[in-house]
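Just so you know, all these numbers are worked out from the coordinates, no wet-lab data involved. On a predicted model such as this, the values are computed, not experimentally measured, just so you know. Cβ atoms are built from the backbone, for glycine too; each structure is taken alone.
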Structure P
Amino acid sequence: MPAADCEGIRTTLYIRPDGTYTRISEYIGADTFEEGGTWKTDDKGVTHMKPANDKDPEWLMDFEETEVVLLDADGNPVKGPLADHYKLKKN
């Protein structure tokens, strides 16, 4: 993923069927952070990721067949030259 203060952010996301997740964000050439929380999919198919720390903002994503697409605050895919950097490949 793009980052303002380093080369980028290598992101690993573990999504569990019990409604919890863990996200590991490795700031390339710097620190690694881990956060977790809960997730829920709304009636429009948008998945809301709510961090356990209430001070952190909720983030949105959409599951596709071979990837997870991180969405903007309005629930839309990111557009522009960096759009592909907001897609996580499924393993």
Structure Q
Amino acid sequence: MMAACMIFYAAIEVAAPMIREKNYESFLVEVEKQLIEQYPEKKWTINQDINLYSFPYDFSVEVIFDNEPNVVYQYTLEKDGKLHEYLRTEFE
């Protein structure tokens, strides 16, 4: 029984990062799509850091627009799939 539990735990430890990475890639595609729709005339850079998440599949992403290089916006997707800006940080 103990061996079965250890194997199950090891399988989760191996599979979870791969699943999280795949979901993060899907998240980035959706964010990019919505940024293009909302800001078609602007250019931006996305910080693709998979560690920017609070719950395993509740990701956030940092976006820096070229016309505002000293401002970092953090976006997430709402439950309905809409892009939501939840943090704006301005650097001097």
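Quick look at the values:
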{"item": "Highest-scoring label, criterion being mean count of other Cβ atoms within 10 Å over residues 7-14, among P, Q", "result": "P"}
{"item": "Identity of the structure behind -15000 (criterion: helix-only ellipticity at 222 nm (-39500 (n - 2.57) for each DSSP H run of 4 or more, over all residues; to 500), calculated), options P, Q", "result": "Q"}
{"item": "Structure with the greatest value (metric FRET efficiency 1/(1 + (r/R0)^6) of positions 15 and 71 (r between Cβ atoms, R0 = 25 Å, to 0.05), set P, Q)", "result": "P"}
{"item": "Structure responsible for 1.14, with Rg/Rh (Cα atoms, Kirkwood Rh) calculated and labels P, Q on offer", "result": "Q"}
